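Colleague: Next come the structures, one after another.
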Structure I
Amino acid sequence: MRTIEWPGDAARVVAELRALAPPPGAVREAVTGIVADVRVRGDAAVREWTARLDGVELGAAYAVSGAALERALAGAPARLRAALELAAANIRAYHEREAPRPWRATLAQGQVVGQEIEPVAAAGLYVPGGRADYPSSVLMTALPAQVAGVGRLVVCSPPRDDGSVAPGVAAACALLGVDHVYPVGGAQAVAAMALGTDVVPRCDVVAGPGNAYVTEAKRQLVGEVGIDGLAGPSEVLIVATAGADPEWLAADLLAQAEHGAGAMACLADVGGTLEGPVREAVERLGDELGLGHEQLVAVVCPDLDAALELCAVFAPEHLELHLDEAAAVVPRVRNAGAVFVGPATATAFADYAAGSNHVLPTGGAARFGQGLSVAHFQRRVAVLGLDDAAAAALADAVVTIAGEEGLRAHARSAALRAARPGEQP
């Protein structure tokens, strides 16, 4: 665990923190080749790249059967199923409250304006897997899409040796009624969902977390398909003052490090009293759990203002506030993917079961991005209605502006609506 003394400049601290992340791998050229191959050869390319990269031979019809999904759910331990059901209920409730709504309003000249909300027809959901098992990512991606009203959900997740997906992933899909599931990972999975193959349906949106190859494939295909964002390694910033529990802080920092390569965890030690006790707790707990702590950093901040300045520039994916009056500080937070209010609110709760979504902007993207939401799976359609009186009231302004822009047909189109019968506009 490293320590950085506050230099009086948040940008310098953030530059040091970002330098800890590994440099981008040489993945662009590889992904370009995979995407181009899937575009031309479809399922043959998907199968070939899966064999080459994952060592798994897929059959011609490689979709996971509904029966296999149901067997996974039936075979899941009762405690796991209950936990998934609880998490699903909370995540669904959260997203139902955030869902955009249609509306109408009448403006000053009598025109009726508004919006309709339409779901996309098909959403592709990338769920990490392979040797690991991430049923939580099924819940986090499928539930907002279901709340949005998406008709077809397509899940791609890396294969096990037998051509199946991880059992927890399969069980979660069955629990939510998702029956288009494919044992495909990496760039070939994103390309298959974005472009469509004979086996994998073409999707309008591709969402979900993944490795550098998944992210690069989304980057290359955006425009042909909608995406939720370009996620990088996971990160947390914990702002804490004297009196915070070093054991809790150490556990939360190491939980972030557990995400693997490039994951970053930073403690903003307000007042400088926590760095020593937290370092000791990190080393002790890290040894117990078999976790390294090379990507953990403590920044000694002179006061809360400095810590919040660090947050604004860093724009962390997760921000934990271990403060006595944490709720009062939330309005002062400018950039964060999600804010966890108070010492009891560990990021781990949101990763699994509390209700908010764990697919969040990383790498500073919280300055302009936001977490996965219902809106990522919907289209907002503008609606406008004018009667004769509203057209007449607006026509002069439209004619004037169109004339300034030299668009004479636009001006005529509006003027015709304002002319009385028999008059020339």
Structure II
Amino acid sequence: MLARVEGRVVFVAGAIPGEEVRVRVTRETRQAVWADAVEIVTPSPDRRDPLSDPACGGLAYAHIRYERQVQLKSEVITDAFRRIGSITLDAAPVVAPSPETAYRLRARLHVRGGRAGFFRTGTHDLCDAGATGQLGPDAVAAVERTVQSLASRAAECEAVVVAENVAASERVLHLEARDGARLDDLSGQLALPQGVDGLTTAIRGRTITLAGVASVTDNASQVFGGASPISSPISWSRKASSFFQGNRYLLGDLVRRVLDLGHADRFVDLYSGVGLFAVALAGHGAAGHAVEGDRSSGSDLDANAAPWRERLTVVHAPVEYFVTYRIDPVPAVVILDPPRTGVSSDALAALLRWNVPRVVYVSCDPPTLARDASRIIGAGYTLTSLDAFDFFPNTPHVETVVCFAKR
């Protein structure tokens, strides 16, 4: 939360707008101060007891009543567009809420001293991931059993990455080796712990299956929670090392919205990942290109796109490289789902030279989205819609889908 004192911005952890608090300063510069709330002098009616240690796993909003969290995220988006993008939104965006517990499809837990958990914010102190409620209890127990099964080799494991399908009926764990260590020699030597369908690791960027299967799979009915808006049967498989959206409750709503905005005869999906949007669009009848530079995600994209190879072309290349080439014919729509840092300046400039009729931008970071939105609007586009989804309850993060149309 922000305060302003004597011309400096103060970033206060553990406070709520409108409260009077006493704080302990943890860091300061000439322009800003960082502080932790240590006493709540005048509490907000939105204050509640957090689910667990707010510093564990980044639960920076856990002390705030959930309905107020969603309102704050709407204000964060509006403020970022106004302050960073010089864009005034017509109305405050409505943020779709999520259940607060067991929502995560993916998580990375650090391994220390034969235990796995999250780090407390700003430290390497391990804390109980299960107490945060982000993962389901079966997933937490599966990680614990896996770390125990490694015995003395757990000292060579830096982290465990969890990947579940939406139904939590499939679970693969990826073991990250510490610097200088490797775990691929455990292939064929580990029995699958209860609740684990597969164990993997990596060597020189290549995924190695240690036991069981390497991927989890979702079909359309699981993702959309019943009736699918796509007439063709589609599915997505992914390794734990591949990027995938993280909230099981809102995943279908996000894909459905991108389908609505991105449906066209021809599309390009940049930062395609395992093909979440590209495969859905291809199954919906569109033709296009799916561009992904990451090795793990790219191999999953190949497999997921295989049934649609007549209309979906997979390109293994960095987005920054691909957009320097002109496409003929120009696609009707471009889907963007970049990392938190947004689209690089050169890549966005090259993309805007395509003059596509429509751009659909999926973002997990309002400041970089607002920065890029300003450049897109400056290139002759109009912001036509903005939707937000609370993919990360009890954190400051929010997923946003923005559509731009060429004027």
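Since every read-out is calculated from the coordinates, none of them should be taken as a lab result. All values derive from a computational prediction rather than experimental measurement. Cβ atoms are built from the backbone, for glycine too; each structure is taken alone.
Colleague: Can you tell which of I, II yields 28.2 when mean count of other Cβ atoms within 10 Å over residues 138-145 is derived from it?
Modeller: Only structure I yields this read-out.
Colleague: Consider the structures I, II: one of them gives -7000 for helix-only ellipticity at 222 nm (-39500 (n - 2.57) for each DSSP H run of 4 or more, over all residues; to 500) as calculated from the coordinates. Say which.
Modeller: On the way: I: -13500; II: -7000.
It traces back to II.
Colleague: Given that mean count of other Cβ atoms within 10 Å over residues 290-297, derived from a single structure, equals 16.2, which label among I, II identifies that structure?
Modeller: I
Colleague: I, II: which one has FRET efficiency 1/(1 + (r/R0)^6) of positions 90 and 146 (r between Cβ atoms, R0 = 30 Å, to 0.05), as calculated, at 0.05? Intermediate results must be reported in sequence, preceding the final value.
Modeller: Working: I: 1.00; II: 0.05.
Label of the source structure: II.
Colleague: Right, next: If we compute Cα Rg over 2.2 N^0.38 Å, for residues 170-345 alone for structures I, II, which one ends up with the highest value?
Modeller: By Cα Rg over 2.2 N^0.38 Å, for residues 170-345 alone, the leading structure of I, II is I.
Colleague: Can you rank I, II by FRET efficiency 1/(1 + (r/R0)^6) of positions 58 and 234 (r between Cβ atoms, R0 = 30 Å, to 0.05) and just name the one with the largest value?
Modeller: I
Colleague: The value 42, 33, 21 for semi-axes √(5λ) of the Cα gyration tensor in Å was derived from one model only; which of I, II is it?
Modeller: Structure of origin is I.
Colleague: Let me ask you something else. Of the structures labelled I, II, which one yields 12.1 when mean count of other Cβ atoms within 10 Å over residues 74-81 is computed from its coordinates?
Modeller: Working: I: 12.1; II: 19.0.
Comparing all candidates, it corresponds to I.
Colleague: Using the calculated result 14.2 for mean count of other Cβ atoms within 10 Å over residues 34-41, pick out the matching structure from I, II.
Modeller: II
Colleague: Next up: On relative contact order in percent (Cα under 8 Å, 6 or more apart), which of the structures labelled I, II is highest?
Modeller: Largest calculated value belongs to I.
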